[in-house]
Every structure is written in structure tokens, then in C-alpha cells.
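**Student:** Got some structures for you, see below.
Any read-out appearing in this document is the output of simple, stated calculations on the displayed coordinates, not a laboratory observation. Every value quoted in this text rests on a predicted model; they were computed, and no experiment measured them. Cβ atoms are built from the backbone, for glycine too; each structure is taken alone.
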Structure I
């Protein structure tokens, strides 16, 4: 069907002796085919500063953003197909990491979406219709269909 690419780049800075001791920067970049490059880093909760940079996107944040973005794009599409006009959509998505069943390795087990949607036009969805739109968006979202993480929507 299609391919989606990202180029991840990291290079060691500093002395090889520091690298051997684990004292090296994990800052890196994510580059995408449209030309945007994003500074990335592990979360400071996983790798402390100065070997991480809180200003960079960490993989867990990127994962949560992917889920939220896909749901939003799919929601707007299904709402439009159902005859609703969406003026804006804002989400403060939250991912929760827990320990896996197989041991101490944490994973993002839950992502909760908190969409705030503003509708225009004369036709507005009822609470039930909006819930159905979110369900349809979840069912059709490529990312939601690709992960084992539980995804919930709190309106």
C-alpha cells in the first residue's frame, strides 16, 4: 500500500572514555520526508540531564502524539462524512507507562485522549453521535490498528 519513513540520526560527542562510562548525550534528530527535522531525546525521567534534553521530543511523547494525531485526523474525516462541520479539535493526550506482565520492562499501556471539539454549521452531533464518531475514528485509525496499547477517549 504505502511506506512511511523517518530518518533518525545520532552521533557521539565527547571522549570515547565517557561513552564507555555511559556519560554521553542521547540527543538526536528525527527527519521526515516533508523536510521537517525534529530534535529528539530520551525523557529526562529515563535518562537524566545532561545526557538527555527536555526540549527534545522523546519517543514516548512521539508515540502518544502519533495516536492522538491519527485519531484526530480520522475523527475529522468521519465527522465530515456524517455531515458535521468541525471548526477545531484540540487534544491533551496522556500516555501512561506501566511494567509489563513479562517483567520490569515498562511499556505505554494506556493512552487517554481528551479531545475538545468545536463544531460549526447548523448540524451538531448529540453526545451519542459524537461517541459513535469517536468509535468509528478509533476503528479506522491506522495507528490504533497497529498497537496493543489501550486507547480511551474522555470527553
Structure II
């Protein structure tokens, strides 16, 4: 390989690396895209995220117990200035918006201190594992619920 070709390859890699490190807006959460599943003997929880586009991502979640829909949620993740807004629309409850307090290459944290429960929502990815959690104070007690998802095959 000639020095000119090697220099071109090095420049391309440097540009791509720089682009990845300086991503802004909703692109910072693009790693959340895809299908995720948590299965226990009593329930299955699915969470599906669209690709980052138009300054937003859409997430849907459903919980199945005894073969029936038990809960569902629609989430709109969107750009709001320099932050991301996590707008949750859970079944049977009013909508709530949480603003990003931490955005990294493998972790997202959203908070709304005025919300009843939870006050924090988080996601952390490691390979094909996604740990989602909700945390906060409920009836004077600190609570944290975790949802250890694994990547699932997205089907029609």
C-alpha cells in the first residue's frame, strides 16, 4: 500500500472517530435503537426503539403476564436545546417528562425531581445487554427497580 493510500485511510478513520466523539442531539442516544427483551417465569417485557431521526426517537414498551397485556408505554425521546427530553406516556397514568442529566456513549440518565415516582430513569448498554432502571422516593422510601434486557430479534 502506498503512503498516499495509507494517509487517506488514516484521515478517513480520524474523521469518522471525530464525528463519533462530537455527535450532538438525538444521535447521542442512537445506541438505544433496536429490540430489547426481559423474560422471567411470570412476565415478559419488551422495549423497542426506533432509529434516531428528525431530532427524535420513539420507544414502545409492553409487559405481558399470563399471556395478556398487563402494561404498556409510549416514549418520545427528543432534543430539547442541549438536553434530551424523555416524554413518557404510561398506560393508566398521566404523561411525564424527564430531562437528561447524563448522556454518554453507553449511558443515559433522565430526571424529574417533581415527579411522584420515579424521579430518575436510566439506561446503560454493555454489548447485547441493556440495563434500564427507575429510581426515586416513594412513600418516604428510596426505591430502585431494574430491568436487565437482552437484545432481541426485531420481527414483523
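**Student:** Comparing distance in nm of label points 7 Å out along Cα→Cβ at positions 75 and 147 across structures I, II, which is largest? Walk me through the intermediate numbers first.
**Tutor:** On the way: I: 1.5; II: 0.6.
Max of distance in nm of label points 7 Å out along Cα→Cβ at positions 75 and 147: I.
**Student:** I've got another one for you. When FRET efficiency 1/(1 + (r/R0)^6) of positions 91 and 131 (r between Cβ atoms, R0 = 25 Å, to 0.05) is calculated for each of the structures I, II, which structure yields the highest value?
**Tutor:** On the way: I: 0.95; II: 0.65.
Largest one: structure I.
**Student:** Now for a separate question. Work out which structure the value -4000 belongs to, where helix-only ellipticity at 222 nm (-39500 (n - 2.57) for each DSSP H run of 4 or more, over all residues; to 500) was derived from one of I, II. Write down the numbers at each step before the final one.
**Tutor:** Working: I: -8500; II: -4000.
Source structure for this number: II.
**Student:** Could I ask something else about it? Work out the source of 4.1 here, i.e. which of I, II gives that when distance in nm of label points 7 Å out along Cα→Cβ at positions 35 and 83 is computed. Let's see the in-between values first.
**Tutor:** Values: I: 4.1; II: 3.4.
This figure was derived from I.
**Student:** From I, II, which structure was Rg and Dmax of the Cα atoms in Å = 18.5, 68 calculated on?
**Tutor:** Numbers: I: 19.2, 67; II: 18.5, 68.
Of the options listed, only II reproduces it.
**Student:** Of the structures labelled I, II, one was used to calculate mean count of other Cβ atoms within 10 Å over residues 27-34, giving 17.2. Name it. Let's see the in-between values first.
**Tutor:** Working: I: 13.6; II: 17.2.
Of the options listed, only II reproduces it.
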